[in-house]
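Visitor: In structure tokens below, several structures.
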Structure I
Amino acid sequence: MTTLFSRIIDGELPGRFVVRGELTVAFLTIAPVRPGHVLVVPRAEVDDWLDLDAAAREDLFAVAHTVGEAVRSAFPCRKVALAALGLEVPHVHLHLIPIDQESDVDFGRADASVTAAELDAVWDRLLEVLGAAGSR
């Protein structure tokens, strides 16, 4: 069964990508916990990160590191939280969330009403930091 994330990766559903790599992509979530909340997702449809092959796992965390640095630069914070939860979509994904305190990682605060304009502003900031503004 094709996952929601595979449909985004394949272009069947829209996504605001900040990285499109051979093994891993990163895109904004449509229900961010905080501005700058990004998902880092392997192209391979694997449910649990512990089941990723070595190359996919290494690339996933390398992309998470690169994007995490961009999140920290674009959205000043004390830290960028990394969470591998993924029960809602059976496809490995890492949440990168800029935080100032641990309570900032509260998925009950996910904002599904964020506007396209607000998402575009976040997207533009991240692309600028990543130096990928031409990759839209």
Structure II
Amino acid sequence: MSHEVFLAKVPIFSACTTTEIQAIASVTQEHTFEPGQIIVTQGTPGQAFYLILSGRVEILRDNQSLGAFGPGDFFGEMSLLDQAPRSATIRSIEHTACLMLSSWDFKALLEKYPSIAVKLLEVISRRLRVADERLGR
């Protein structure tokens, strides 16, 4: 499956046009991780968004497992907008391939395609509302 197809299926980019998806894909980089390798570390500044192409990763907060992500899942979306500390550590469980989009490449892309920002903010807003509802229960 092409990187464009994967990106178009990610909820935060699903409303983007084909041209916008191609532009996003053009600034992504594919990275591979061996089992047990740390991809991001809780508490460090977030600088990139990751989309899992293959493999599985474990989500850890304060050394407690919160679950796992697999192909099509993503993490670090808030890092596209700010460089706040990571809320969790992500460690590969098996050989894993991810598309990485750096925050600086994404911000440069927004200068050319500002409509991507509006679409991203709509999705992040919905995700925050869902999280808020869960916390309220």
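Visitor: Comparing mean count of other Cβ atoms within 10 Å over residues 58-65 across I, II, which is largest?
Guide: I
Visitor: Further question on the same structure: If FRET efficiency 1/(1 + (r/R0)^6) of positions 50 and 106 (r between Cβ atoms, R0 = 25 Å, to 0.05) is computed to be 0.50, which of I, II is the source?
Guide: I
Visitor: Something else: If Cα Rg over 2.2 N^0.38 Å comes out at 0.97 when worked out from the coordinates, which of I, II was used?
Guide: Structure I accounts for this read-out.
Visitor: For mean projected area of the Cα convex hull in nm², for residues 34-81 alone, which of the structures I, II scores highest?
Guide: Once mean projected area of the Cα convex hull in nm², for residues 34-81 alone is worked out for each structure, I has the highest.
Visitor: Another question about this same structure. Compute mean count of other Cβ atoms within 10 Å over residues 10-17 for each of I, II and report the one that scores greatest.
Guide: II
Visitor: If distance in nm of label points 7 Å out along Cα→Cβ at positions 42 and 66 computes to 1.7, which of I, II did it come from?
Guide: I
Read-outs throughout are calculated quantities, based only on the coordinates presented, and are distinct from any laboratory measurement. Please read all numbers here as calculations on a predicted model, not as lab measurements. Cβ atoms are built from the backbone, for glycine too; each structure is taken alone.
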